[in-house]
Structure 1
């Protein structure tokens, strides 16, 4: 990185750090109006589920050890977990990350017994959808929007049947406009997948985290490459932004 680029990136970082609360305020103006998770109690088990954005390089060998940094990965799960653990040191929270890179909804369902039901989470956070669209678009998957909708509803129905007391958080799948993996054909088609996630959250009275709105506001402050170069996988700054958005809603 040359000197000019270094100072340019430093300027973006400074602006983003100062304005992240403003980004979140613009994207989530009425957090208290969103169904929220009850106050954390002693021994609360929190499970993050999803694809590579949640996985974020976690160490599978440590996945059964709650709160272990290597198990949490290096993405938004780690940053959100660090804040939760720091703020609730007296409550013995048990936090797990079971995201798997490349997963689509049906693949969550195939491993749900082991990677969700058996953990008996009190709070379950799901971020899934980009691969259901992306892999279909590039010919690696035969699913479509209707299958995404049906598979997601089946997953939530099964979860509620097996874990009726679990509080569910549905995170909005997102893209960061201008990313290297994103072209002009993404926006309208992928918005339908986002709408499915939002509608399911509404129908099942789940907490909804509007990540798309968050990143739409973020690129007004710093360019796409700062938040996630390919437009799908967040950078460190993008992961921190996601964590803060998640926490704003869950802790509101």
Structure 2
């Protein structure tokens, strides 16, 4: 276990499956205590049960990240349970594919709420509810290669992931006088349930293993607080 992380407290959003679940397992392996936030109550319950059985200390919380009050209460629960928050990994996100002229307001808002609004609420509350006072911690934002370049039908998803990068960069500037580190991870196509549900699943593409992205997050968390890893791109060789 890493002495830097053992005993510390993390929040992971979108933790019930896919990359989020992989991130939780990685943090537990490093000796951290992890709050798992997700809307998928049944998946979250199953995942948390398996991890608890395996010896992990987790706190599953069913939360709609687009709901300000739910996020405030969830962060309060983590603080009440463990007394502090050292790391926030903003991973939750959804994807809706449609050209801009076919994109409904409802789908546009749903993507922005999950991918950007929720990251704002979580970041604000983690900082307000203890991390700023600590003056030290880590904020990790999972963006996407779609935050650098887009594909047809990606107007809602790509704009949200560009927004994550801009938001994270602004937060980093706000925190320059602290030892709170801000890192944005931009993965290529990751082998997750969302990938299997996508329109390109049957095209025979190469996908990143979620563990590779989790290892990249771990690398950022293991740096000295005075060393910042602002942004990391992670891609399968075939995606270059």
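Where does the value -15000 come from, among 1, 2, when helix-only ellipticity at 222 nm (-39500 (n - 2.57) for each DSSP H run of 4 or more, over all residues; to 500) is the thing being computed? Attributed to the structure labelled 1.
When distance in nm of label points 7 Å out along Cα→Cβ at positions 105 and 217 is computed for each of 1, 2, which one produces 3.5? Please list the in-between numbers first.
Working: 1: 2.7; 2: 3.5.
Corresponding structure: 2.
With distance in nm of label points 7 Å out along Cα→Cβ at positions 41 and 169 coming out at 1.9, pick the structure among 1, 2 it was computed from. All intermediate terms of the calculation are to be shown ahead of the outcome.
Numbers: 1: 1.9; 2: 4.1.
The correct label is 1.
Calculating mean projected area of the Cα convex hull in nm² for structures 1, 2 picks out 1 as the one with the greatest value.
Quick check: 0.75 is what I get for FRET efficiency 1/(1 + (r/R0)^6) of positions 121 and 225 (r between Cβ atoms, R0 = 30 Å, to 0.05), calculated from one of 1, 2. Which structure matches? Checking each candidate, the match is 2.
With relative contact order in percent (Cα under 8 Å, 6 or more apart) computed over the structures 1, 2, the top value is the one for 1, the highest of the group.
Given a computed value of 0.30 for FRET efficiency 1/(1 + (r/R0)^6) of positions 57 and 185 (r between Cβ atoms, R0 = 25 Å, to 0.05), which structure among 1, 2 does it belong to? Of the options listed, only 1 reproduces it.
No lab work stands behind these numbers, since they all come straight from the coordinates. Only a predicted model underlies this, so the values are computations on that prediction, with no experimental measurement involved. Cβ atoms are built from the backbone, for glycine too; each structure is taken alone.
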